[in-house]
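Colleague: Down below are the structures I want you to see.
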Structure I
Amino acid sequence: MIQRVSILGWGRLAQHLSARLGRIGVEIVSVHSRSKANLETALIPSDVDAYLVAVSDDAIEMVAAILPQGPIRVHHAGSVPLSHMGCSTSNCGVIWPPQTFGQIEQPVDWSAVPIAVQSDNAAVVALARALSPIAFEVTETQRIALHLGAVLAGNLTAAWLGQVSAYCAAEGLPFEALHPLVRQSVEQALATNALPSGPAARGDRSVLESQQAKLASNPELQQLYRTLTNAILAQHGQDPL
């Protein structure tokens, strides 16, 4: 059982994780971070069950190197190898939620947060399942692949919407007018395994060619339009633009 922990890092994930740990009865013995100016080996207690390393990906290996030996070590990154924690697989683990966390004032419904857990230690798996009822076990290869999926589905979707927002602004149009469509499209895509609708799905070539031509003044957006449209056309067995 993991009942006493020290947290390394104090970003958004660490803050939300801390709040959740308190609710499930896990004692937070100490919190250490550069912002708190107490990320020093001498100040990190060794009488805890686990260290939860919630720092940036690039800092995980450095922080793990200063941790006292003994307690279980857990990091919370999607793509960082477990070996960066510098301990045996039986005394290490990863608890990674493929989720974006806002400011601590924005509450998180942990019952709806999926958690990918990688560990040979039953206590780490048990902690993940206590944090969220929809925690699931993965291998390292699966976790890293899921992280890429999260980037594709989350970060790149946000980047695409940013491009569309800029396009609307350039045309003197409110992007907010498309918010309901975006929400409905995402919900429909999730419900139908990402099978899209629209002119590409219908094979409306004249519409597609006209829209592509309209984007000639924005080559970056035009290329994105062509790439994604061709992906939809391929799904429906049609020739690319």
Structure II
Amino acid sequence: MEQLNLTEDNYYSQELNSRFFSVSQYKDFMKCEAMALAKIKGEYKQPVTKALLVGSFVDSYFEGTLPEFMQENPELFTRKNELRSEFRKANEIIGRVKADPLFMQFMSGEKQKILTFELFGVLWKMKMDSYLEGVCITDLKVVANFRSLPLWRYDLQGAVYQAGVEAVTGENLPFYLAAATKERVTDLDIFQISQPTLDMALNEIREHIDHCNNVKMGIIQPEYCGHCDYCKSVKAATIRNYNELLLEG
């Protein structure tokens, strides 16, 4: 496969999002095909929440780009030019994980390693938080609590990242989540996603990717979920039965 020059600057560009699948794009298609397609075409941009910014704040520290991130995001600061409480908490999380040898060991690999590869007949791109060549793949997660981890389907991410590394290097590496919580007292642990779980997630992608790609290529018309923010933003009013609301309860 031709190796394009994907960089931090162009990784999220509309051109590359049109050409490549990513885990986040696949997840978008599974949530709402119309929303996913609108994002690819540049017709819809998902709002950046404070929760996402907190995660990006911690990510940028490990990337070595925190000063630039803070400069590019003035919403991190109050009118008095002080960090808002959410990002003071992010600083606390950084301090907590820096003091933990095991956590830092898993985060000691090559940062934001970009790979492109072919999987199930389509092109993919991925960017790893920490890639320890020949050892493991680690993704950094800052979450509300550990119980929320399975809800975000990080098994899908692990499955694609593992398959991508194997496609490019021939190595089958374990996948870990280095997770820290935003609780009052930060909790932290390293979670390995087991191989059977990764295998099931990869099989799930195998079953759906052709349909997603056909929607992306315009061969199949996208379905609207009717519930996401994008669907609400483009819907036309209809006449409905009030009792529907009572049944939704």
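No lab work stands behind these numbers, since they all come straight from the coordinates. In this text, all values refer to a predicted model and were calculated from it rather than measured experimentally. Cβ atoms are built from the backbone, for glycine too; each structure is taken alone.
Colleague: Can you tell which of I, II yields 0.05 when FRET efficiency 1/(1 + (r/R0)^6) of positions 63 and 183 (r between Cβ atoms, R0 = 25 Å, to 0.05) is derived from it?
Modeller: Derived from the structure labelled I.
Colleague: Next question, about the same structure. Here relative contact order in percent (Cα under 8 Å, 6 or more apart) has been calculated and equals 12, so which of I, II was it run on?
Modeller: Traced to structure I.
Colleague: One of I, II was used to compute FRET efficiency 1/(1 + (r/R0)^6) of positions 175 and 231 (r between Cβ atoms, R0 = 30 Å, to 0.05), and the result was 0.80. Which label is that?
Modeller: Clearly, the read-out refers to I.
Colleague: Here is a further query. For structures I, II, calculate FRET efficiency 1/(1 + (r/R0)^6) of positions 55 and 207 (r between Cβ atoms, R0 = 41 Å, to 0.05) and state which one comes out highest.
Modeller: II
Colleague: Of structures I, II, which gives 21, 17, 14 when semi-axes √(5λ) of the Cα gyration tensor in Å, for residues 23-110 alone is computed from the coordinates?
Modeller: Source structure: I.
Colleague: Also, quick follow-up: Output the label of whichever structure in I, II has the greatest value of distance in nm of label points 7 Å out along Cα→Cβ at positions 87 and 119.
Modeller: The structure with the largest value is II.
Colleague: Distance in nm of label points 7 Å out along Cα→Cβ at positions 15 and 31 computed as 2.7: which structure among I, II?
Modeller: It must be structure II, since only it matches.
Colleague: Given a computed value of 58, 50, 34 for Cα extents along the principal axes in Å, which structure among I, II does it belong to?
Modeller: Computed on structure II.
Colleague: Given a value of 20.4 for mean count of other Cβ atoms within 10 Å over residues 7-14, calculated from one of I, II, which structure does it belong to?
Modeller: The structure behind it is I.
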